[in-house]
Structure 1
Amino acid sequence: MQKILLVGGAGYVGSVLSEELSERGHSVTILDRLYYGDDGISSLDNIKVIVQDMRTVDPEIFEGVDTVVNVGGLSNEPTAEYNPRANYEMNTVAARTLADLCRQNGVRRYVFASSCSIYDRGVSDDSKDEIQTELSEVNPESAYSSSKFEAERLLLELSGDDFCPVILRKGTIFGFSPRMRYDLVANTFVKDAMSKGSISLFNGGEMWRPLIEVRDVARAYATVIEANESKVKGEIFNIALRNLRISELALRVREALRVQGIDFDIQPIYDHQNVRSYRVSCDKIRNTLGFEAEVTVEQAVEDMVQKIRHQNLTDFGNPKYYNIQWMKRLEQSQLASGVSRSVFDA
């Protein structure tokens, strides 16, 4: 059993990961500012929660900690573009600061949440459409992916006899979480199918994405946490189930929803929105740690629909399910109440 400090543990991935680690017998302490509330972890027992900003962490919380897992920060392109300063502070500066605090307090292992979006090649040049590995040269340009890539480089510089940084580059995540999001592509398809009877495929769905279900993401983190240090120190691992074009993802979602009695139209739109495109190899984590993602799109869609219906999460327009909408709502509420500081401030 390890004592784990989980930064961002109340979020979409964090709430699922908290449960996974707890079920494996680890002692979990969550550090989270609770931008999105604590609904995702309210049902979990024996988990300590520290409500604190990841940029202003008290050093004493590292006492006795074996591993720090950082899944905190701003987690998608729209929120990063909305406030690039806060994005950089959380995704890059705080990532390095947490690592420094780990080293100062004797915490050997630090697992950082990065993203396969750093491999983005777009759809304008077919010659760049190739499978990317952890050794591929990357040059991310967006605020979000750039902040993740810079954090990776800062963390890997610290790798040594007393410190074991590990980077997980996650594919596009989908699936049900107690802190549900409907702003992830497969989840958006399910939401639109259930609420509108149609889904839209920007750029005709020609883009590639590596996809992985959120429970598999949690399993990947647990695998890295429990692995022998010699196999993971200073390493980067891609994690995904498989690469799919968004158009194929839509077809798989449609077939899975038909089994649930839900049918819908697919409408291709060629206006060059959301044209990020990339494919990755996951051979490294499979060969090194024996990890393979297992949950298919069809299985995840069935699970989502059943839980959405059972928990009555059909208020699909509620901004709490959409990161950028919710952060804007918090910002507006704070301004309306006369508070001069931004909700994005530490």
Structure 2
Amino acid sequence: MKQHIHISDIQAFLQCRRAWNWSSNLRQHLTTIQPYEPFYFGTVMHKLLEYWYTNRSLVDGLTYLLEQPQSIGEFIGFGNQLLNHYLTWQTTSKDHFADVNLEFLSCEESFTVSIRNQRGNPSSKFDYSGIVDGMIRHRLDGKLYIHEIKTTRSIDSRLQQLPFEMQPTAYMLAMQEVYNEPIAGVIYTLLRKKLPDDPDVLKNGMLSKNKSIDTTPDHYLACVRQHHPDMSDQAIRTNYGDILQQLLNQPNRFFRRVLVQRSQAELDQMRTILYDVARDMTNKHIALYPSPGYFCGNCLFQQPCIAQSNGQPIDPILAQHYTRNTRLD
């Protein structure tokens, strides 16, 4: 039987073999029993957007999340608020990759394709499997795109990482085989983990026009209309047109949709990497050493890793805090 290799597993293997040994479907395949809060919010947003793009229902997505064992209501409520701001942004967006120009073909689409060896033949030992957040057909250019959703603390920082990530390259390689046509790129929807700020109310009854306010033009305008329900559109332009124009002129700090593309040379190289790393990962005798770094702060396996480094038993920790993972990727 072939073994299934996932891009998240490859990235985990290349980052830290000790943590990979616990998380990998090829090894112990563990995850935390309790939802891991740094990652849980991303799960919430993925599920809410899946329900929205599948049947245009936020209520069904919220119901599903709240019914899950170990759900975190605070994060679900926050996700619902953020998603409402997101939908307002998409309703007014005139960007080339705005929702109005996109046909969402699928959400959470799983795949399994062959990993090919150096001769270009399918491997007899392992396949490449995973789940893409969705597939999109652009209504204007007719091209096929992958859709990926990422939550982040900083839009700008996340943008700097995208050119160097393996995931879009590996996904493009797989989905062009699944759909039997070229993939024009990966459309990333980036969502910042923060709600837009409300403007302060001044002593004269007007709203603050502080240029450093951390908000969106849509939300600021909504606050103006709520605070001044009888103010005409002309009066709004006169009193608040300058701050609204400033917010419109700057990049959106909360939501961004960007296209990541890969050359044929990059796709060819990824095909080789998949095979080479898959051989290492399936080697039963591969060394399992830790690779300490900045990423340790968000690792699921901090407790057993520290214990093992200190020569302490880790089986009680694994039994108490971890369980078998059931998700593919």
Structure 3
Amino acid sequence: MSFLKRKIKTAVIGVGNMGRYHARVYSQLKNASLVAVSDINEKIGKKVAKEFNCQYYKDYNKMLDKENIDAVSIAVPTKLHKKVALDVIKSKTHLLIEKPIALTTTEAQEIIKAAKKAKVKLTVGHIERFNPAIKALKDIIKKGDLGKITSIIAKRVGMFPPQIKDANVIIDLAVHDIDIFNYLLDKQPSEVFAKGRKTLTNHREDSAEIFLSYDGISGFIQVNWITPVKIRTLSVTSSKGYAELNYITQKLELYQSRYKKRVDNFGEFVIKFGEPIKKEIKINKKEPLLCELKSFIECIRMDKEPQVTGEDGLRALMIAEQAIESLICNKVIKRSEI
């Protein structure tokens, strides 16, 4: 039976944190139904299954065997992404893997290869791509309204997440903004340099600054788990002005430059700035996760390529790895080395 004639049967593996939100959204989607969840923690798994009226399995392989599932979200710890993903692919089930795609680029490549061979849809949970404010900014950049971009700065800071136990702050947080920079600029950085430190922990970096060079465009990412307030912002400086975006409030403001060039008393050109024209872009605010999972379901129903491919996830992870290498070696990693 065609997917266009019935609902997509979905499931979630790992519902201790982000996976619970996946379960909620799947249970609400018009073209999908949540049939089961799986988690090694029976108390949590049964609670989520009861809340969203679906089956619970402690063993996700038993769930895949019994429930005839079409699509799965994988929201287990990063170190388990490869094993769980390969098992899901083996069952010929389409899959969404929460970011990062895997713990290493080698594991990511194995997942991508297996998905292609099995002819199943693979997408990665780079949720910020589905933030309506980011989509609006992408359109503005594409139309040339900002002119020539000179720099992009992202700030993603907040308190330490107790559920993250197998990744440092670059892999867990910065990978979001690395992917967004690549997405907005339609390219990958030619150079990567990073600094980081272990401020509140002694076994992994909990704060970092990453410098990226996109062939003349500068990128800067600040991430940490030590700031007592959650901040998620992005700003773009360009020849025609400045854009400021807040991921949380989905607010996007543009400041159009007003300047004139004139000759001073010494015969040299000077630039005189006037008051900028400020414009708040109207955003139709939506839940990014809802948009992401709707897109995933539609790519299955319509047999289309996902908006975020496995290769997109691989590229973001690869650059994050290069940032970690730069941090350790204290050197700039150039494109030829990526």
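Here, each number is a calculation from the coordinates, and none is a lab measurement. As the structure is a prediction and not an experimental result, all values here were calculated from the model. Cβ atoms are built from the backbone, for glycine too; each structure is taken alone.
Given a value of 31, 61, 8 for P(r) over Cα pairs in 20 Å bins from 0, in percent, point me to the structure among 1, 2, 3 it was derived from.
Details: 1: 31, 61, 8; 2: 26, 53, 19, 2; 3: 29, 54, 15, 2, 0.
Source structure for this number: 1.
Which structure, out of 1, 2, 3, was Rg and Dmax of the Cα atoms in Å, for residues 9-128 alone derived from, given a value of 16.0, 52?
On the way: 1: 16.0, 52; 2: 18.8, 52; 3: 13.1, 38.
That value comes from structure 1.
Given structures 1, 2, 3, which gives the highest value for distance in nm of label points 7 Å out along Cα→Cβ at positions 33 and 225?
When distance in nm of label points 7 Å out along Cα→Cβ at positions 33 and 225 is calculated for 1, 2, 3, structure 2 comes out on top.
Given 16.5, 51 as the derived value for Rg and Dmax of the Cα atoms in Å, for residues 57-192 alone, which of the supplied structures 1, 2, 3 does it correspond to? Please report the intermediate quantities before stating the final value.
Working: 1: 16.5, 51; 2: 17.4, 52; 3: 17.4, 55.
Label of the source structure: 1.
Upon calculation of FRET efficiency 1/(1 + (r/R0)^6) of positions 113 and 209 (r between Cβ atoms, R0 = 35 Å, to 0.05) from the atomic coordinates, which of the structures 1, 2, 3 produces 1.00?
Structure of origin is 1.
If mean count of other Cβ atoms within 10 Å over residues 233-240 computes to 13.0, which of 1, 2, 3 did it come from?
2
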